[in-house]
Structure 1
Amino acid sequence: MHYYEAKVTWQRPDGAKFTDNRYSRAHQWAFDGGVSVRASSAPSVVPLPLSAADAVDPEEALVASASSCHMLWFLSLVARKGFIVDEYVDEARGEVGKNAEGKTAVTKITLRPRIRFSGDKLPTAADLDALHHAAHDQCFIANSLKSEVVIEAQPS
């Protein structure tokens, strides 16, 4: 079993009122490798200036995590097959709506990977489909989500 940890820190500014619910949602995420990221609620959830538009929100982080996990598995599988990837770009999107229980949730994540290959050995469309399917099956982030994760591979 592996554990993954993040330290999430929020502090009320000196003298700021809290009970009026008009406090800043900006906070900090710190990860074990030393990276620290400014985070906040999404401005679509908590309007500005109570949220921070220049920070990562949890919904964006969820979408990025699903995309990153898929990409890392895909690259690993592709390398084992002997294909050379020069660039992988995914403009992933998460949709928020009501789930089957009527609760607000990220109900769908769509991955749109665009991959540039080089070398003498290039994957066929069938190869890419199988590799994306295998990467999705291996991705423990996708395996952890209740929402639908869709892969719409884009031509390079």
Structure 2
Amino acid sequence: MPNVTLIVNGDTRTVAVRDPDEPLLYVLRNALKLTGAKFGCGLGQCGACMVLRDGKRAFSCQVPVDQAAGQRITTVEGLDGSRLGRRVKRAWLEAAVPQCGYCQSGQIVSAVDLLAAVPNPSREQIRQHMATNLCRCGTYERIVRAVTQASKTA
């Protein structure tokens, strides 16, 4: 089994993987026990598996683990280490976004990605950016409200 060294949530971790093409999502969940990123569609279409890869959002189900080697990977669990991550999570709770909660970690990661690039986005910018993430419960209006609130509490 080959070893891959990942920088996850600020910690350098070396992991034995069965296959260098194994999706990063599987390594995060199974080897590192970071279960915030969820398996949704496995096709990079729902966003439940979203992580930050060198500061930009990425579908972890579509990133081969060997391509993530040496890059900074931030999962929803690691967002507590940044003011922006804490601010978004707080806004999420205050806006009562979660219902079933399955997609929420990916939604929060995408919101952090947006606000890092556009600190005060318009409603349309929020809708366009967050359209990458699906929510079966349909909490889209609450998501827009939470992202707007997080942008105002800098």
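So FRET efficiency 1/(1 + (r/R0)^6) of positions 31 and 95 (r between Cβ atoms, R0 = 25 Å, to 0.05), computed for just one structure, reads 0.15; which one of 1, 2 is that?
On the way: 1: 0.40; 2: 0.15.
Matching structure: 2.
Please compute volume of the Cα convex hull per residue in Å³ for structures 1, 2 and give me the label with the greatest value.
1
When relative contact order in percent (Cα under 8 Å, 6 or more apart) is calculated, the result is 24; to which of the structures 1, 2 does this value belong?
It must be structure 2, since only it matches.
No value in this document is a laboratory result; all are computed from the given coordinates. This one's a predicted model, so the numbers in the text were calculated from it and none came from an experiment. Cβ atoms are built from the backbone, for glycine too; each structure is taken alone.
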